[in-house]
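Presented below are the structures under discussion, each in the form of C-alpha cells.
We did not get these values from a lab; they are worked out from the coordinates using the rules stated. Keep in mind it's a predicted model, so treat the numbers as computed, not measured. Cβ atoms are built from the backbone, for glycine too; each structure is taken alone.
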Structure 1
C-alpha cells in the first residue's frame with residue numbers, strides 16, 4: 001500500500017499502485033467524475049504491430065482509480081469493499097467491521113491479523129477459520145470459542161493447543177481437564193506464551209490430518225475448497241462450480257471458470273482473469289475491474305460495461321476497442337480480425353505478459369502462492385520490488401520490528417499499534433506483536449499449504465491421494481475415509 005497524490009487534484013490517498021510507476025492515478029471522486037474522458041485516449045488498432053505492444057501503451061496512459069470504493073466506511077487505509085471501521089484490510093468485505101490487518105476476511109467483526117476467515121468475532125491471528133468467537137492463534141477451525149492454538153477443530157470451547165477435536169471443552173494439548181483445572185493451567189500457559197506456542201505446534205504434528213482441507217464438496221481436486229463441485233486444481237474456493245486452475249474464488253457464487261485469481265461474486269464464464277470484480281459474465285483477460293462486466297476481453301480498470309476489447313478505464317461503455325467507439329457491426333468485424341492476428345502471434349487466450357505488470361512480483365500475492373527468489377522472478381520476466389533498507393528509530397509509539405529488515409518480507413522496520421488493538425490485546429491477554437504487519441502476515445500465511453499437489457499414499461491404508469502436503473513434510477497424512485474413522 002502506497003501513499004500518492006491525485007494526478008488531477010491535490011488529494012492524498014493510499015493505493016496499491018506504487019508512486020514510481022508511470023501510470024496516472026486519480027482519487028476515486030475525480031476518477032468517476034466528469035472532469036476527464038477515458039475515451040480521449042482512444043487509438044486505432046494497428047494490424048502491423050503486436051496487440052500487446054499497443055495495449056501496453058494504452059494501459060500506461062489511461063488514469064487508474066486509487067481503488068474501488070464500494071461501500072467503504074471510515075476505512076481509508078484499506079483496499080477492500082463493503083467494510084466499516086477497518087484498518088489495513090485487503091480483499092476483505094461482506095460487511096466486515098471494526099477489524100485490522102485482515103486479508104480475504106468476510107462477515108467478521110473485531111478481528112485482527114486474520115487470513116481467509118469468515119463469520120468470526122473477537123479473533124486474533126487465525127487462518128482458514130469460520131464461525132468462531134474469541135479464538136486466537138488457530139488454523140483450519142470451525143465454530144470454536146474461547147480457545148488458543150487450535151488446528152482442525154470443530155465446535156470446541158475453552159481448549160488450548162489441540163488438534164483434530166470435535167465438540168470438546170476444557171482440553172489442553174488434546175488431554176481433558178475439569179473447568180477448574182483448565183482455568184488454572186491456562187494462566188501458566190499464557191505466562192510462558194512462546195513455550196506454549198512451541199509445544200502446541202509439536203502436538204499438531206502428533207495427530208493425523210486429512211489429505212485436503214474442505215468439506216461438502218463433490219468431484220474436486222486442490223485444497224481449501226468448501227461447498228463446491230467439479231473443480232480441478234483449485235485452491236481457496238467456496239461455493240464454486242465447474243472450474244479449473246484457479247485460486248481465491250471465495251465470494252459465492254462463481255461458476256464455469258478457468259485460470260482466474262481473486263474474482264468477486266456472481267461471476268460465470270470467466271477465463272484468464274485477475275481481480276475481476278463482481279457480476280461478470282463471459283470475460284477473458286479481465287484485470288482489476290469493478291462490477292457488471294459482460295462480453296469483454298483484454299480490459300483493465302473498467303466497470304459497468306459490455307462488449308469491450310483491449311480497453312482501459314472505461315465506464316458505462318459498449319462496443320469499444322482500444323477506448324475508441326464503434327458500431328456493433330464494426331466492433332464485431334474488427335474484433336474478429338484482431339483475434340485472428342493474436343492467434344497467429346500466439347497471444348490470444350494468454351493473459352497479459354508479466355513484463356507489463358506495474359508491480360514487483362514480491363509485492364503481490366503471487367509471492368505467497370508461488371514464492372520465487374529475485375533471480376528466479378527476473379528470469380521468468382517478472383519485475384522485482386527492491387526493499388528499502390532504512391534505519392527505523394524507536395520513538396514514542398513506534399515499535400521496532402524484530403526482523404529489523406533482515407528478512408525478505410518487505411519488512412517496514414517499525415510499526416505502531418492502533419489504540420483499539422492495544423485495548424484488544426490487553427483484554428484478551430495477548431502479548432503485543434513484535435513483528436510489523438508485513439512480517440506478521442508472512443508468518444500467518446506460512447501456516448497454510450502452498451497450492452501444489454503431490455501424489456502420495458494414505459499413511460494408514462496406502463490409498464493413493466493428491467495432497468498439498470509435500471512428501472518431505474512431517475505431518476501424518478490420511479485419506480478422507482481413514483481420517484473420518486479416527487478423528488471425526
Structure 2
C-alpha cells in the first residue's frame with residue numbers, strides 16, 4: 001500500500017509530511033509443501049515463513065528549518081508447527097533489519113559562553129544497517145476429562161486442559177561488539193550509554209538480554225444437556241460454563257526477581273444476556289514502600305506463597321430487538337458476488353480502527369447495553385486504591401433510516417456522572433450522516449459529518465465541528 005499524509009498548523013506554519021509511506025508483505029507460505037495435500041505430512045512441510053516491509057520518509061518544517069528523516073525496515077519470521085505424538089512443537093526465528101542514511105553522535109563539550117559542559121547531538125550522514133534477531137520454541141498439548149452424571153438434565157461435563165511452555169531468547173544489542181550504542185562521559189566523568197538510532201523512524205536495537213521461560217494453562221469447562229425422551233423436539237445443548245487461565249514466566253537473564261507476576265483470568269456467561277469476566281494478579285515477592293518488588297520470597301518470610309497486587313472484575317449485559325428482516329434482505333441485494341460482498345464487510349472492520357465511530361446498524365430496531373467495572377490496586381503494601389464505574393448506552397431507530405443513540409457513565413468513587421454523548425445518524429444509501437453532541441463536560445461541543453459508507457473511501461467526507469469538540 002502507498003500512503004501520503006500532511007499536517008499543517010496555519011498559525012505557526014509548521015508542516016509535518018509523510019512522503020511516502022509504503023508497506024508491503026508476503027503472507028504465510030510453506031515452501032516445502034507439495035501442490036497436492038497429503039494426509040501424512042513430513043516434518044519439513046510444516047516450515048513456513050512470512051515477510052513484511054515498510055519504507056517511510058518524514059519531512060518536518062518548523063521555523064524555516066526542514067528536517068528529513070527516512071528509513072526502511074524488513075521483518076522475516078520463520079516458524080514450524082510439527083507434532084510429536086500428542087505434543088505440538090512450535091520453533092520460531094524472527095529477523096529484523098533497518099536501513100537508515102543517518103545516525104547520531106552525542107558528546108559533552110564546554111560552552112565558550114558559560115564555560116559549562118552541555119550535551120551536543122550531531123547527525124552523522126552515512127548508510128547504516130541495524131540487524132536484530134530473536135528465537136524461541138514452544139510446546140503445547142491438550143487433554144480432556146469427562147464426567148457423566150446423567151442426572152438433573154445433565155448428560156456430561158467436559159474439562160479441557162491446554163498446558164503450554166515456551167522459551168524465548170534475544171541477545172543484548174547494547175554490547176559494544178554490535179555497534180548500535182555509543183558512550184560519552186558527562187561532567188562528573190561518568191560514562192553514559194546512548195542509542196545511536198534513537199532519533200530514527202523505526203528506532204534502534206533494544207538493550208538488555210532476554211531469556212524468558214513462560215508457562216501457561218487454560219481450562220475450559222463445558223456441559224451437554226440430556227435429551228428428553230418424552231419430547232420429540234428436545235435437542236442436546238452445549239453450554240460453556242467457565243474459562244479459567246493462568247500464566248507466569250521466569251527470566252533466566254535477570255539478576256534478581258526472576259519470576260514474573262502470576263496472572264489468573266476467568267470468563268463465564270449466564271444465558272445469552274449476562275457476561276462475567278475478571279482478572280487477578282499475584283506476586284511471589286516482598287515489596288518496598290514504593291511498591292517495587294524486592295528479591296525476597298514471601299514464603300521465606302512466612303507470609304504465604306502469593307500476594308494479591310491487582311484485581312479487576314466486569315459485568316455486562318446487552319438486550320436488543322430482533323433484526324428487521326426487510327432491511328436485512330435489502331442489504332443482501334447487492335450486485336456483487338457473495339464472496340466480494342463478505343470481503344467488503346471484513347474490510348469495514350479493519351478500517352473502523354482508523355476512524356472515530358463504527359457504522360450504526362439500522363437493521364436492529366433497539367438495543368440497551370450496561371456494564372459495571374471494578375478495579376483494585378494493591379501494588380503498594382501501605383495503600384489500596386479502587387475504582388468502579390457503570391456505563392450504559394441506548395440505541396433505537398426513530399424511523400427505518402434514522403437512529404438515535406445516547407451513552408453515559410457514572411463514577412462511584414467521585415459520585416458523579418460523566419458527560420453524556422448524544423448521536424443522531426441518517427442512512428443516505430451510499431452515504432451516512434452523523435451528528436454527535438456533547439452537551440456538558442470538558443469537551444462540550446458538536447460534530448456534524450457526511451461521509452461515504454464504503455470503508456476504503458471513508459476519508460471522503462464533509463465535517464463541521466466547533467473548536468472544543470474532540471469526540472471519543
Requested in this report: Work out which structure the value 24.0 belongs to, where mean projected area of the Cα convex hull in nm² was derived from one of 1, 2.
Outcome: 1
Report task. For structures 1, 2, calculate mean count of other Cβ atoms within 10 Å over residues 266-273 and state which one comes out highest. Result -> 1
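Quick check: -0.71, -0.79, -1.12 is what I get for log10 I(q)/I(0) by the Debye sum over Cα atoms at q = 0.11, 0.12, 0.16 Å⁻¹, for residues 106-369 alone, calculated from one of 1, 2. Which structure matches? Present the calculation step by step, with values, prior to reporting the outcome.
Values: 1: -0.71, -0.79, -1.12; 2: -1.09, -1.17, -1.31.
Source structure for this number: 1.
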Query raised in the report: Taking volume of the Cα convex hull per residue in Å³, for residues 26-241 alone from the coordinates of each of 1, 2, which one would give 287?
Result: 2
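Mean count of other Cβ atoms within 10 Å over residues 146-153 was computed and gave 25.0; which structure, 1, 2, did it come from? Intermediate results must be reported in sequence, preceding the final value.
Numbers: 1: 25.0; 2: 10.1.
The correct label is 1.
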Query raised in the report: For which of 1, 2 does helix-only ellipticity at 222 nm (-39500 (n - 2.57) for each DSSP H run of 4 or more, over all residues; to 500), calculated from the coordinates, equal -5000?
Result: 1
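Comparing 1, 2, where is distance in nm of label points 7 Å out along Cα→Cβ at positions 82 and 402 highest?
Details: 1: 3.6; 2: 6.7.
Result for distance in nm of label points 7 Å out along Cα→Cβ at positions 82 and 402 over 1, 2: largest is 2.
Taking 2.1 as the value of distance in nm of label points 7 Å out along Cα→Cβ at positions 58 and 178 derived from one of the structures shown (1, 2), identify that structure. Please report the intermediate quantities before stating the final value.
Details: 1: 7.5; 2: 2.1.
Of the options listed, only 2 reproduces it.
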Query raised in the report: Which structure, out of 1, 2, was semi-axes √(5λ) of the Cα gyration tensor in Å, for residues 2-153 alone calculated from, if the result is 39, 18, 12?
Result: 1
